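Some structures are shown below for you to check.
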Structure I
Amino acid sequence: MNIKFQGHQQTEREVEISQKELFQLFQMMKDEFLNHITFARFDDYSYYNQTDKGIVDLCNRYSVDPSYDRDRVAFFKSIMESMRNPYQ
């Protein structure tokens, strides 16, 4: 995959990311999402950013209690384990 980006330099950079690197990146994103699901606070007293609002909405849609850690983590862990990495 070829990507272009502009960081702190004025010039645009272009890099090639291999399938192996994309596979590793996808796995890292899944792991980080699960870490967020596990350690974030989903109670009625916390401020929710856009992502957390989406998480709470998804939980509510499937009758998963977002404030109950075991329920929320089990729900999303099951989803993440069922997701195939498209970069295999």
Structure II
Amino acid sequence: MASKGDQRVDQAITAGAVVGAILAAAQKDIIAAIDKTVMQVIARGGIGAASAKRKLEQTIAARLGAASAQLKPVLAAAARAASAGGNTT
């Protein structure tokens, strides 16, 4: 049987992996949105760059908001685990 300290370490590692995956997915989506926007502006010869910038900013804000919403329960569970000495029930 693992000690409570070991359980907390395991939970922290698991939470860290989940946080990393969420942030990596958000980063990938944001980079794809930037790529798409830049290519569209280039294809149009710079016409509509201001509109494209606003749309890109909205896309980034939405993706970061979604990532934040995904992170909240993970971080809350990790905090509960740490304060409960590894007992999350």
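Descriptive notes on the structure:
- Read-out Cα extents along the principal axes in Å, computed value 65, 16, 12, structure in I, II: II
- Answer label among I, II for the case where relative contact order in percent (Cα under 8 Å, 6 or more apart), calculated from the coordinates, equals 50: II
- Ranked by distance in nm of label points 7 Å out along Cα→Cβ at positions 25 and 73, structures I, II are led by I, which has the greatest value.
- Origin of the derived value 3.2 (distance in nm of label points 7 Å out along Cα→Cβ at positions 9 and 33; candidates I, II): I
- Computed -31000 for helix-only ellipticity at 222 nm (-39500 (n - 2.57) for each DSSP H run of 4 or more, over all residues; to 500) - originating structure among I, II: II
Since every read-out is calculated from the coordinates, none of them should be taken as a lab result. Small disclaimer: the values here were computed from a predicted structure and weren't measured. Cβ atoms are built from the backbone, for glycine too; each structure is taken alone.
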